[in-house]
Each structure stands twice: as structure tokens, then as C-alpha cells.
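Please go over the structures that come below.
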Structure P
Amino acid sequence: MARVSEVSHRETTAATAEDVWRWYADVDRWRRWDGGVQAVELDGPFETGTRGHVVLPNGRRGKLRLLDVTPDTAFTDVVRLSLLKLTTQHELTPTALGTEITHTVRVTGLLARFFPRLMVIPVRRALPASVAQLAFLAAREPVG
């Protein structure tokens, strides 16, 4: 059985959940807030079951699938690379100040099992900046 490593980060933004959701649903904008992707391509609408690809900053491509998409509330994406699977849960919780954004990344697969620190440390370093950038952009640059 593959070892599971999990990293989570949360930020509060003045933006509404609907404002943040527009940033999620416009996958062409992901590279502006997620330093772990160069591009995201979907083969259909932003809804449960849609598949696509993600291009990493190093040029590697991974298969992407959207799960449990609930507009303005939450979704999960699964990215499969050779010997590695990244499952990211994105949750939006309305607060008195705006919206709490929580991203939780689970790293599984052979690379995670045999090199857990090597796989998790980059995620642990990058996740806070990505969530903070999304919170910033959603509050200052409304989409569509």
C-alpha cells in the first residue's frame, strides 16, 4: 500500500466564495495563482468527471480529473504523473470577513512511498504561496 502524505493551508480573503470560484473555473488563470502549474487544459466544462491535462513548470504533463465539483463550495482534482498521484481538495467557507480558502494536497504513489520527504517538501513550500496568491487575486481582480 502506498504511503499517504498530506499538506494543508488556509487563507482568508475579502472576496466572496463566488469570486474565488470564478478563479477556479477559469483554468487558464491557474498559472497566475498556482506556482505548480504552467498550464491546465480541460476536455469539457468545469464539473465532476471532466478530464484534462496539467503542464508542470518543468514541461512534464500529467493527467487531470475533476471530482466532487460543487460550485462556490468545493472541488477535488487528481493529477497523475508517473509513479505519483496528487489529490488536491479545494474548499471555500464563507466567513464574516469574506471567504476562507483551504487547499489540502495528498501525495501518494511509489515516489511518495519511497521518497516521502522529496515529494512532500516542495508541496509544503509552495502551497502557502499559492493559496495566498489566490486569496489576493480573487479580492483584487474579479473574473468575468
Structure Q
Amino acid sequence: MNKEIIARAAEIVASKTDGGNEGYCVLALIDNEGYPTTSTISASKAEGINWITFCTGLGSNKTRRIEKCNRASVCFDSIDHNITLVGTIEVITDPEIKKEMWYKGLENHFNGSDDPDYCVLCFKTDRYNLLVDWKEASGNL
């Protein structure tokens, strides 16, 4: 049963990782005072529920929080699903990865994939809580 729910959750995440077109989710990070903070962010790409990437500015609050604490949670939700993932996140500045994760909507914020302020956040799932099509699953990856 978990495999079916995980597969369906992966389909949902894939449908929302298209670089800004309905591809948003909530990213939770720990702030400098140790409190959880959340923000809505567009998901760039994903591999099932295993990892998800996001694009942001290198000097953003998100990147500063990640530098202090790399624990994170991601949530995709709607009326018929809640996909909550818990894991770690890292800031990536590798030019090849930045180029691979680039999508059209980013041109409103950056001067191309080689913009020095542009970076990629890579979230890797350790555990999950899924409610998909009114079926539940939780566990570790």
C-alpha cells in the first residue's frame, strides 16, 4: 500500500515541479532564533519524493537560514492531498546544476543561469507523511 501512495505522491509532486506554473509548495526552515519559519516557493525539479530543487537568490533569507541549520520540511497540499516531507537542504552554486535547474520564470529575477546571485536549493527527503486520495502513509526513505 505504501508503494502505491508514494507513487501517487510522486506523480503529484512531478505535476507541481514545472518552474512556477502551479509548482508552488511550502518550505519550512529554522530561523536564527531557532523557530520554524515557512514560505511559499516554486519547485523547480524533483525525483519522486526523494529530492526537490528550488531556485532563489544567494543572499535571501532562505539561504542564510540554511547556512545556520540545514533541516527542512516541504509540503505540497490541496483539497485531496497533503504531501509532507522532512529532510535536509543545501545551497548549490555549481554552474552546471544552476543551468540544469533554470526555467523561464526566473528571468524576471535573475540575468540568466550564470547570474552570481542565483542559486539552487536541493532538498533531500529523510521521512514522509502522505495523505493522497484519502489514503495515508508515513515512513523513512
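Here, each number is a calculation from the coordinates, and none is a lab measurement. Only a predicted model underlies this, so the values are computations on that prediction, with no experimental measurement involved. Cβ atoms are built from the backbone, for glycine too; each structure is taken alone.
Worth pointing out:
- Per distance in nm of label points 7 Å out along Cα→Cβ at positions 8 and 40, the highest-valued of structures P, Q: Q
- Which of P, Q yields 4.3 [distance in nm of label points 7 Å out along Cα→Cβ at positions 80 and 112, calculated]: Q
- When distance in nm of label points 7 Å out along Cα→Cβ at positions 32 and 48 is computed for each of P, Q, the largest belongs to: Q
- helix-only ellipticity at 222 nm (-39500 (n - 2.57) for each DSSP H run of 4 or more, over all residues; to 500) from the coordinates reads -6000; which among P, Q: Q
- Structure with the greatest value (metric relative contact order in percent (Cα under 8 Å, 6 or more apart), set P, Q): P
- Ranked by mean count of other Cβ atoms within 10 Å over residues 56-63, structures P, Q are topped by Q, which has the highest value.
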